[in-house]
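We did not get these values from a lab; they are worked out from the coordinates using the rules stated. What you see is a predicted model; the values in this text were computed from it and never measured. Cβ atoms are built from the backbone, for glycine too; each structure is taken alone.
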Structure 1
């Protein structure tokens, strides 16, 4: 059964990936593997639109609720765990259905991708240098050893990571970039929507999250250390509602800021997945798009 393809459902947030993933799992005899990095976190349910037990419809889901909010997500750890899930699902004679919009995690699960190790002590020292010297000095140091990364990276955390990789391996960060080459049989289905329709859907979705108790969820997670979580605290909606708890924003202001941030994130996701020519795109609002998805899987597997 090792030749059963992974069926990956990708695309921007708010396009219905979760529902399609469950439907495909039911139709194909599959199990879902999560590829949304913020759904790794226990208690981050409302703000990440994590599928409820009812929405999962009896389909087994893997790699949900595997981290505390104080822990940092690791692409390397995810790669190992996701591929273990694929193997175990196939061994049961079932189909792995990967669902999520975290682009690098999707690539780590599906593609040939060598991930360099980490060293907390080295990372901490470079972060201290960043705080003391500012980003300019670190970027200049990176330019001396890895000019391509220095030109490409805009985020200070990524500059720190590139310097860490150089110190640990003696290789430029860019040498570890993934190739568009699957490690095993795979079908990628991308969901997209008309921009105006997607924006409207995202605004309604954020409003529904707020009505469902997002502020209370953030308050509970803050008690459990959300502010200290390097990854979790940056999740859409959570940083904005921490501002509400700290008196820096009203609920209305945090809601509006979350809508804007979510639209920007969806645009970045679309750019990421559109760059991959292997993705089969579907109109998430089109008639019979589930049947089109199934037909694409069948055609690709043939």
Structure 2
């Protein structure tokens, strides 16, 4: 019996030894990744392995088993550190290595033209690569990004940056639209977004937003052109003062002096406060407003009162 037990133990040790050799060999296999920084979703180990395999990273069912000994994969941005690493390094990075994050701020009313310039500078990526990544998604249009401060890993690829911004913003916009009984992505949603962009650029503060919204609605009902400078601060003109010459020469649909109604697309990013104001204009009869010396606006119902407000 003792000899039999000894033989069984010997065989077990031999199998264990060879098993360890095989696993060590497997963990030292070299693999390549298309990106140094990847975004891991939340999920089970099996789901994570399936996800990274879909990202063109060599992963299989055996990895799901071995990965359990390293710990639970993290969610969020993961810095792999290299495009070439071993299986063991990959498992370690998935469970232990978070990417270093940098901040980028999109201010309310700013356009993609300047936002992409800021991203390119902060994260040292090609600005054109951001536009190319944006062009691949029908969701990537002006007004798609929620204005706020974002934390994105340094080293992220342009397409990953755009995907992250769009994915985050779309989820927030969907929730907002659902709360207000609007179909996200519908014509009504796009019109509200575009109206909110004008409100964002015209209002001096949050209190003025419902008043600006009311002026827009009242002028549309009267068949009057909006004649608002904020709509002309689109794209590269975001920070330009709107002059009479610009009004005469700009032939785009953003020119609310030339064309009636709200432009078909937003002229910049919009806050949720501006969206709320677009949906809930103040119950006032105002048709005009002009900036006063204190930086706020004076509102009026008649053109004569509007002219008188120019002296304030």
Comparison of 1, 2 - label where distance in nm of label points 7 Å out along Cα→Cβ at positions 119 and 151 is highest: 1
Label whose coordinates, when relative contact order in percent (Cα under 8 Å, 6 or more apart) is calculated, return 16 (choices 1, 2): 2
log10 I(q)/I(0) by the Debye sum over Cα atoms at q = 0.17 Å⁻¹, for residues 199-254 alone derived as -0.52 - corresponding label from 1, 2: 1
Origin of the value -16500, where helix-only ellipticity at 222 nm (-39500 (n - 2.57) for each DSSP H run of 4 or more, over all residues; to 500) was derived from one of 1, 2: 1
Among 1, 2, which structure scores highest (criterion: distance in nm of label points 7 Å out along Cα→Cβ at positions 127 and 159): 2
Rg/Rh (Cα atoms, Kirkwood Rh) - highest-scoring structure of 1, 2: 2
